[in-house]
Structure P
Amino acid sequence: MVIPPHVAELVRLALEEDLGRGDLTAQAVPAQARARARLIAKGECVAANLFVAELVVREAGAEAQVQFAAQDGQLLARGAPVLTITGNARDILSIERTMLNFLQRSFGVATLSRRFAAAVEGHPVRLTDTRKTLPGFRFLDKSAVRAGGLYNHRFGLDGGILVKENHIRAAGGIRAAVETLRMGVPHGLKIQVEVTSRSEAFEAIEAGAEALLLDNFSPRDIPVKEIRAHAPQVLLEASGGVGLGNVAEFAAAGVDLISIGALTHSVPAADLSLLFELEA
């Protein structure tokens with residue numbers, strides 16, 4: 001995995017935010033004391049972005065080493081070991097919260113992704129994330145989605161064309177937006193249009209859209225059969241209102257993709273605990 005430089009910058013910012021001018025409470029521990037800390041899962045979860053643990057150690061300049069007991073994508077049972085940190089006790093105490101903040105979010109995203117994957121098992125559909133990520137965390141959030149067994153949608157606005165409601169309004173309509181983009185789009189790049197009704201779907205197809213984002217349709221109202229009969233080549237993506245309770249219904253409707261903002265915009269953190277002990 002190639003890690004973008006901004007991830008290290010994000011870790012540095014998080015450390016500066018937490019440490020400030022120094023960890024005052026850690027001064028209660030002898031400066032040369034050695035410690036061993038084991039990170040365990042307190043509930044079933046999926047591991048993701050474990051490399052961040054070593055990145056936190058490095059960026060903090062901590063005198064500590066990390067040994068992994070799990071790997072990205074691994075389903076962990078309650079009580080399962082994740083990693084062990086050994087080294088200077090003060091340093092380990094000072095970086096604990098920053099490390100946990102990163103890992104608990106990443107494990108949470110991966111765990112929820114795995115639950116969605118299980119919910120559509122047997123259906124020929126791809127579940128993807130969205131751009132509704134925590135600012136600065138997009139690389140980590142999308143990496144965690146993959147660890148959970150799902151797929152990434154476009155990484156940013158330069159990763160594909162998706163004509164949404166406000167683009168349509170600003171451009172003067174679906175046809176105007178699609179035709180303007182068609183004149184400048186690189187060869188082979190699909191134009192996708194967000195639609196909220198059957199009539200908009202067929203208007204977008206007639207304008208030349210190669211993909212549709214069917215926004216806030218209920219599973220039973222998605223006009224998959226009609227669209228397939230008219231334009232079988234058009235890629236169909238469902239989005240909006242998708243949860244664990246109904247994602248299988250969306251999959252059964254016959255769409256190609258289902259994008260799920262909840263994977264990253266409001267995901268619960270995984271429950272992890274760092275068990276600390278001094279070494280003799």
Structure Q
Amino acid sequence: MPRYIRPANLAEAAAALASRQAVVLAGGTELYRVAFPPAGATVIDLARLDELRQIVCGEAGLCLGALARWSDLLEAELPDWAAPLREAAEAISTPQIRHAGTLGGNLASRTGEGDGAVALLVLQARARVCGPAGFGELPLAQFLTRPPDDVALLTHIMVPPPGPHTRAGFRKLGLRKALGPPIGAVAASLRRDRAGAVERACAAVAAPGLRPMRLMVLEERLHGLPPGSDPSPLVDAAIAALPEPRDDEACSAGYRRHALAALLRRLLAELDGAP
């Protein structure tokens with residue numbers, strides 16, 4: 001049987017990460033679905049760490065506790081500029097899963113179905129972590145590509161406010177809204193200068209078999225794009241250059257790639273036409 005501990009504070013949780021086969025329990029939805037801990041593992045239940053449930057919005061942006069549930073995010077008064085995060089929360093599975101599942105669990109998952117990660121990547125989020133070596137902060141993109149033997153615990157997600165006139169959104173496609181593998185998800189943000197040229201663009205994608213990632217080459221090519229230009233060829237080229245997504249019961253890898261390109265093209269068009 002697995003060993004079970006419930007730390008009373010972050011220091012105890014960080015120390016417990018050094019245990020043999022440490023497994024972190026937050027909302028439990030991912031753990032029970034695909035990764036029930038093996039015999040000999042140490043399950044670290046974070047239920048007593050109420051400081052990780054906070055959702056704080058201020059002039060410096062958002063500070064999101066890793067144990068904040070998706071339902072908490074939907075009930076919170078998030079600023080308009082955090083639209084991708086709110087839209088991702090709405091797209092997460094069923095009400096029951098949203099009531100149990102946590103933001104931190106979604107970001108720490110390695111399944112490739114990270115709706116929250118896609119949204120937060122285009123919002124330039126940073127991850128605060130703690131572990132046996134102490135506390136630290138790093139870009140979310142770096143946290144998402146951590147090595148498998150990394151033992152840091154995600155504690156908070158810091159989201160800075162974007163520059164003025166930035167528009168952002170999130171889109172997801174699936175055969176059904178919940179209880180099945182998604183086809184894919186995209187997020188983007190766009191800001192134009194006074195002349196109408198793209199001043200800053202961010203784009204991210206995720207799909208089964210394809211970890212959440214920023215499309216850095218696409219972002220560079222969108223920079224400076226004059227008003228009225230069609231970004232579709234740039235989007236199509238960026239999606240074509242991605243690693244192969246997964247074939248599964250939802251769709252083929254080829255269709256998944258086609259759908260990601262279509263979702264991102266439409267989202268960029270919507271953001272460009274937003275009032």
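No lab work stands behind these numbers, since they all come straight from the coordinates. What you see is a predicted model, and the numbers here were worked out from it, not measured in a lab. Cβ atoms are built from the backbone, for glycine too; each structure is taken alone.
Brief remarks follow.
- Sorting P, Q by mean count of other Cβ atoms within 10 Å over residues 23-30 from high to low puts Q first, with the largest value.
- Value -9000, calculated as helix-only ellipticity at 222 nm (-39500 (n - 2.57) for each DSSP H run of 4 or more, over all residues; to 500), assigned to which of P, Q: Q
- Entry that produces 4.8 once distance in nm of label points 7 Å out along Cα→Cβ at positions 55 and 199 is calculated, selected from P, Q: P
- Comparing distance in nm of label points 7 Å out along Cα→Cβ at positions 183 and 247 across structures P, Q, the highest figure comes from P.
- Computed 141 for volume of the Cα convex hull per residue in Å³ - originating structure among P, Q: P
- Which of P, Q leads on relative contact order in percent (Cα under 8 Å, 6 or more apart), largest value: P
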